[in-house]
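For reference, the structures are reproduced in the following blocks.
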Structure P
């Protein structure tokens, strides 16, 4: 049984109304309802639907002005002998390029020289046609239209159109339509259940027929792309959530740091390769640095912690040189210097900068997560336990540690996680701060420290082969990335 709207639509098509607007006028229905009904009739094989896409071209405001006044290159033809320096109108300066491209004139000695006649071009004829009003793109020369579009003189609009015709089965169905057509409903009301007379999926209530509308669950649904957080931001937020759950306090610091906090306070020698220009972004400015007496002593002779230091002469000038921080440890050590008494349990997730060549696995700026614990009697074993717990919460089931080297921690390890198809993957560095780092700031207790590159974790969690995708506005990738993906 056809619904009331379906019956009206199929009758209107038989009468000669073939497009949605005509059928809507005939049936006193909305155009959207007509299209939906026609699509439903097409699924039943009663109506044939023809869809087409039509493009129209219309002049922009600038295009209309040129259609009236002439293109800039045409106007320049009447300015033979004019010096280029006398051209004040920006549009005329643009026209010089087109003048050369069309080979209408020559520029000699900084002046415009004629090359003879310049016949009316296809683009000029297209402007005259479009001045009468929008036209179908098929009515305009393709090359002329492309040239005008590239100059911002026309705008192309796309329109979809539908037309319908009744099939043989549709004609038979229309002939069988009685005076009473059923109205299709998507929801059954309490009154229908209580008082209606049911026949299959149809009910008669108040002398009117109602049939429940069937749904074909195999039909492809329209894709909907809801707004959602960037997957990389969701990963960062998940890491932050884990750290807060584990009792850490979040800290932040400045992007621009002195070499003192970025290198010297971490007992990196002033001639260390990491300070070279190929690794670090140096600024032309200098920073005020705190009392450096103990740091200087530690670097030159090892202070009173049994170290030999690095020898040489430590320079406060080098230490005051400002840089874009190369790691978030510069923020960590400054926080410890300001909070030398235990307990301290802090973390930070922030961006760092290094002079890296951009490729699939390297970028000159990236995010780093850093955590520290300073307390009485904490040990290297406590560090490994914290790391194992963090990586487990991140979803990495198998974690192992191998010995590593870092200038400011001893002992040091590199945590690795097992990834199917990749094997063991290194995800950061960790260790216990050396006494050469902590002693100059009056820190008398062990400091456990660790950090990892967030973007590397993102590549593993999101299944990426190119790190640059995290920072590029690839709307298709963002749409297809499921929001339900566990971070």
Structure Q
């Protein structure tokens, strides 16, 4: 049985760009002709997706008359996967082969073994080129086809670069040069994950932040990689629904995923601060600003009918609502164009590579090899003290400093959530969950105040007033709707909630 680490990068591409991409690959391959195959794979799991939930995939792939049974195990990586392969003469899983893989323990359970059944199928036509680059050998493959599950079908246009021999730097350098020349979009969502999403009926839906799989014996370096890869995967999942204009939740969750990733970078900064840290963080902030602008206008558009006291039959009301919708669509399009740009593509590739092979992994520091519990506890305690200090006198803070308190509470919440199931970080799980709850309440209350401020800014903007003008005069309904909220009826009420949450935070002794 062949066993080893599969090292590959995956990309998505549009059909209109395939000719350009193929010409670049053909030029790199020289006179070598590509190989063509028809591949049919059946993926197996239980109705409860027990294998997938434990990080395993099991498939039997047919290539002509030959069959290959493959077990893959996910690790804290977007590039590496553990893989075990064996030739077989059947289309169903052979449990004798599974005995020699880490899946054996799970598959030996009668309840799992008896429940295994085909979950979905993947049919592709593969065109592969073998390339020599940077002292390594790389297989470049174009896959076109479809995933089928429960009668639903999902098209595939995927490009893979798999390292066959040599150092992984050869793979990374070749990929970066290629992405700078061709519209290839890095993707962390494998065919197997797409198949599970399609089978479960969740393909294309917004995905909330998922929990990292932290083991109690993880080092700081391993914990950071697992947390960051989880955030990055969540971001890629939400890209699937970003272009659907009615999917405002995908924009929100994509933005949350980037914020969580930045929170992880801030938490582990003493360990991961290297030559690339500031550049990557700056690029993530650029992307977050674009997603933030789109999210703010999604919220504004959703709340507008509730704030403006106009009849739906009023032509001016419809005109103003159309103006808001146009601004929202422009912001969404700006975010999509940024992600599709060379800058956006390079960012996602560089980020994935930095997490796998960054200079921080080779720095003469003992932090990466330390147990994660002590380091995380010290860093979280420091951030809690900072939040308590920043929020002193919260009821009297100006909007700017108050917004900074909200951001700090949000970051602390994300940081703490990473370790909610990690033993040894807080005094006990109950204390940590209480801290998270207080941060969430503080963030929510200040967020509602912030939404009101954004609403007021938009309604006071020149574009808004001009759109609503009647015979050169401002519409009285707009002026009325732009007035500050009455005390206890809005801002004051939320501010009191925020103050209570902050006081409760100051009293928590979680670490």
For which of P, Q does distance in nm of label points 7 Å out along Cα→Cβ at positions 47 and 383, calculated from the coordinates, equal 7.3?
P
Quick check on the output: 2.8 is distance in nm of label points 7 Å out along Cα→Cβ at positions 15 and 335, derived from one of P, Q. Which one produced it?
Q
Starting from the value 0.5: which structure in P, Q was distance in nm of label points 7 Å out along Cα→Cβ at positions 127 and 151 calculated from?
P
Ranked by mean projected area of the Cα convex hull in nm², the structure on top of P, Q with the greatest value is P
One of P, Q was used to calculate helix-only ellipticity at 222 nm (-39500 (n - 2.57) for each DSSP H run of 4 or more, over all residues; to 500), yielding -17000; that structure is Q
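Every number in this text was worked out from the coordinates using simple rules, so none of it is lab data. Bear in mind the structure is a predicted one, so any value in this text is a computation, not a measurement. Cβ atoms are built from the backbone, for glycine too; each structure is taken alone.
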